[in-house]
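Read-outs: derived from the displayed coordinates by stated rules, not from any lab. Please read these numbers as outputs of a predicted model, since none were measured by experiment. Cβ atoms are built from the backbone, for glycine too; each structure is taken alone.
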Structure P
Amino acid sequence: MKKYLLFFSFLLLALYSCKDDNGVDSGPAAVSFAVPSANLTEEVTDVVISFSQTTSAAGTITLGVAETEAEYGVDYTTSPAGSASQLTVPFEAGVSKVVFKFNKLVPAVEGEVKNVKYTINAISTNYEIKGNTTTVLNFNETALTGKSLAPQVGGPSQANQVYIDLSSGAMTTVPRISWDLGFYSGNEFRVILNNSVKMSAKSLNSTNLATVVTEDNTMLISQGSGSVDQIDNPTGVITGTAIAEVSANDAENSVYLINLGSNPSSTVPPLGSPAADSGSHRGWKKVRILRSANGYKFQYADLNATTFNEVIIDKNAAFNFNFFSFTANAAVNVEPQKEKWDLNFTTFTNIFGGNTPYFFPDFVVNNSRGGALAYSVSTADFSFDSFTMANVDQSKFINDQRGIGSSWRGTSAPGPDGNPMSQFVLKTDVFYVLKDPAGNIYKIKMTGGALPNLERGHPTFVYSLL
């Protein structure tokens, strides 16, 4: 399967080209690679060269080639055919881009640095070579130097969570309701709730799971209701789970009443309004969690049941958590491996005003448990384009998964009558710095969150490796 690694040239050229006040290219027609680097995750990769204006005549682009531990004809070939030193790519009149195919024949071995670098040396027509004049194709998984992404969270209902690995540009999309509990794979024995659906947990001060239990509507999370003691600490610190640490002494492990939260809405809201928190209630469960040899013995039942199900969930050190779904009655895959994601575009149960649970759509979580830390930068201090590695403040990387959170957007704007109305508002006075689990540092700028008609749930962002 061919993988299109590259994105719209207009957006990329906007990062590198001069603009007038209306955002229109003020310079001559330009040619550039669509991205400065890419990881070769497929056998065949389409490499895109973009034109800022549609070509008026046919011509050719001459590329220089620099190989690192790669040999043309042995480790890779191209279409059209090239050599170890040069590749000529023809293009037609009336096109905005041209593509050549890179065929990976022999992958890199673990630890090997292996890549091919292409440089635009010449073009037969009157185009200026600017922007991404080079691109590096990595056989091994080297951190990408930059990209633009549009996580598919699902529109105004925001039915999905989207996990993003900045170093590869990979996005993993899962339905928010596909899981309920996460069993920690680290040293502690902890279990998290799915706070993207407003779950909560309450200890019943009993160890008898066969006892019939009744619903407790005081546990329901709404905008300004519920108990902060019954939700996980929104900072993401693992010692702050609503369910107490699972004890090695079974007698100390209580039964918990679990509020499963709410489904995403099945109706379309007015434009500008979210529908992430207005679906039907997902029900209730009672659970008890014990330790097993290499993980957890998980017991669960419906509230009126006098018997229960039991499943063993082992720890897996490659992941932050192993996840369980009551709908599937089984463990399910959710997060990528803990070193393979940095951001999660999601909905989120936060704490508002210090003591009240509050549900947020359009939320961005950084993978603090896996080592991805982030902080915000005001454009009053630095511009996004001018911010460099020398400007990074290491002391601002703190252990909080809300390094971006909801700070990138507002939710109301003045209406025609001057009164506030529900509407997504992108904040343009802030950007973010993130350090990933491998130590790579990126700058991130949110570029959108709604469609032109104001429909929410359509985030976009750009990032660059520092």
Structure Q
Amino acid sequence: MPSNTSANFRYSRLADDLESKIRDGIYRSGEKMPSLRKLHDQTGLSITTVYQAYIELEKRGVVAPKQKSGYYVKPLMDSILPPPEAQKLHPEPKKVTVNALAYTIVEDMGSPEFLQLGGSTVMPELLPFKQLTRCLRSTTMEAMKRSLMRYEDPYGNAELKRQIAKRMIGQTRQAVLDEMVITSGCIEAVNLCLRAIGDSGDTIVVESPTYPWFLQIIEDQNKFALEMPTDPQTGIDLDQLERALAKNAVAACLLVPNFHNPLGFLMPEEKKKKLVRMMAARQIPIIEDNIHGELYFGGQRPSTLKSYDRKGLVLHCGSFSKTLSPGLRVGWALPGRYAKRVRRLKMDSTVASPTLNQQLVAQFLKEDAFDRHLRRLRTALKNQITNMALAIARYFPEGTRITAPQGGLTLWVELDRRVDGLKVFHEARKQKISIFPGAICSTTANYGNCIRINCGYPWSEKIEAGVRTLAGIIAGQCRR
């Protein structure tokens, strides 16, 4: 009869072998592992030994059981590669000039020729096209006529606002219906809020790195950007921010506390509270972009800065572009004490957002299908980000660092100092691969060796081949 030591060795060795296959990408994040019976047949080990190996993998956090379904590969983000390091900055207001490459990336997003690793987009097949179509077909001809042949309320469709307000319960201290303004996507909401707050020449605090279109808006409004050091895991450095506020007249902060673009961090709750208190004490408004707030991978939806706002100084912006449909362009702003000004700016710019689009989203939300869809979408994005991170760890040169997002749909990748992300962008573009160079996410020269990778598309051989191509381009620069 075999000894206990021998039996322990067998299940431990099998667990090591299976974990190695997971890290090598043979079994991918979210995939079902072989059944006990199949592994028994493949290895010749007893069912008991195979079961013990799975228990060991579960203890290691590599797999998780599903009732009556077997074991599945868990995401391994925290142990794949080290995170990027926070950059040292000397914060000072800067005039913004946005790199024209940002427009090239957007143009490439519309081309089917490109492997879409650049723009922050979700694959259409992951969005609820059939359900939206069903909602549209259920619209009566009379309702369709009313939608197409009249202007909507300038501040938004009443039913849509009511549905959004229901979803905002617990995310804000105030009643939101009276202040809500429906916009054409989140970027218009941010644009209107920033216009409502200050004047030309004002200084706006942003994280570093930041979303390039924030810099574009700041440039268009002839304002200055004050980039603050930002930890890739916890967000903006509040001590540095406090010192910067003592030296500079700041009109507003423009921040992404939940699943930041491009870094992907989730700001801790205590830090959110402290930030809101710090700004309220100085009467400085915060524009909060929460476009990724529903794309959390944990068990609980994260709080917003708006939920800690007692003075109407947090202007909260959101959208359905990443969760429901980018083409419908339906977003919203909760501008707090700036609501009257934002409403007027909305009327002055577009009068109102398209009626039919608003009614379609409202109808979809009424049918209670959104939460089911979000659960599926979150699972898909979590697996896709993990598979991308594992592939980067497998193929990219030594010294690569990546973020470990707890939500959203992108990865921030810090490469060897010898690598020029802009050159990687141009070389990849020749191969019909779209990526996002980190250099355009800042007014500084700090992120030249960084790139952002979109994970909104399900893992495929084509994507893996694209990652290998990128790895070859990057390795070539390291050898020079």
Structure R
Amino acid sequence: MSFWQLENLRSVLSGNWLVRPGANARSEAQGASIDTRSLKRGNIFFALKGEKVDGHKFLGAAEKAGAALAVVEDASGASGVAEGLPIVQVESVGAALLRCAGEYRRTLEGTRVVSIGGSNGKTTTSRLVESVLSRHFRGVSSPKSFNNAIGVPLTILSARKGDQYLVCEVGTNEKGEIAQLASVVNPEIAVITSIGREHLEGLSSVQGVLEEEAAIASEIRAGGVAIIADQPVELGDVVRGLMLGGKRGSMLRFGMTEEADLRVGSVATDELGTSFSINERAQFRVPLLGAHNALNGAAAVAVARRFGLDDTVIRTALAEAATPEMRMRLESHGPITILNDAYNANPDSMLAALKAFSVLARQRNPARRVVVLADMLEMGDAGPDAHREIGEAVASDQSIDFVVLAGPLMMFAAERVRKKWAGERVVNLPRMDDEHARRIASMLKPGDFVLLKGSRGMGVERVARALDSAGSPLRTTQETGV
């Protein structure tokens, strides 16, 4: 029986028929969706209940869009839906989605699965890997930042028999999430890009982050490989232990220390990207700004080599790689140039962005070098000190002329900056919303070079939109990523 046959899906989902397939129903589904706006004909529609939207209210729309099957929790939510849509009732739609993906993963024996996790650089590394593999193999990878208990199973269920690779970005907010996703993904190749101060509200400490990110190693397939950052050293110890001292698979480390198996050096950044060497021999370039992106590039090289590609092929693909939005994109908004790194932030990625901005600012010689930073969220008790650290970094950076700090936590950064800078060079705003974004845009002058950085929930990209709405049409001069 095909995995996608409706009766088999009902069994996999551990559900009961609420509406059985009619005479005109499809015999099989293909793929999955949680959004009727993007649902493809033949998809399974998982009617998730969210904080703002209840998928049960869109069963009619799912039927019209051509769903082959709907999965619900609430029987009453199916009332009034035409009988043309088969419906399975389960205890938890979210759990059913994960279970369905896990079972489907087990059928993908010919597909090499790559998981990519870590505190920083997950999405960028995923895009680099996809850019290389897609030139030579058939497969799929996580769209955007689909890295949680919803996005990961949707990515797996988008794969088809015959795909040669599947790249799954794997993220976490709290303890236990990686282990749950690891059991579903069951990768052959597991990449851990970095360990840093992410989601400390849920993971408590950097050690907690390390243990959480390393959990993917416990589910690496026999004969697989863990490709991990060389720092901190403890990461290798934990990963090796989870891989039973190497009995389950091997481990490769990439980084800038002598102990790294893929040692990154000769790093140079300009407006077109970053070049680097591996083990002082192989030369590569990625269209990404910042020395930290040399490490993301090295991780992608390690994955591509595991697929049997030679360095000449890898070099060409990396140099022409597509990059994700709002990750170190150099944009022209009329007479103002923005380094847009607004997608997300934690202390380590913010410090890396400041360093990259400083390098580029010295190269460009703009009228003013302006930094717009917003709160780093989900930091827990570490929040105030983390923002003070950012304030110290800004205050010590002689390449910055003017800084805007937005949000209640950035008040701690502002205090540190004001101790060293004249008051007119520092603006502290209580929040980042459309009104304050317009205010920031009004402070900018022709010739300014501006860094935008903050957590996803802060929406710092509003400043770029405010410039556009004020009459400066966006012209992207170079797309880069972090």
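Numbers for the structure displayed
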item	result
Which of P, Q, R leads on volume of the Cα convex hull per residue in Å³, for residues 295-366 alone, largest value	P
Source structure (of P, Q, R) for Cα extents along the principal axes in Å, for residues 351-446 alone, computed value 39, 28, 23	R
Comparison of P, Q, R by distance in nm of label points 7 Å out along Cα→Cβ at positions 71 and 151 - largest value held by	Q
Label whose coordinates, when helix-only ellipticity at 222 nm (-39500 (n - 2.57) for each DSSP H run of 4 or more, over all residues; to 500) is calculated, return -500 (choices P, Q, R)	P
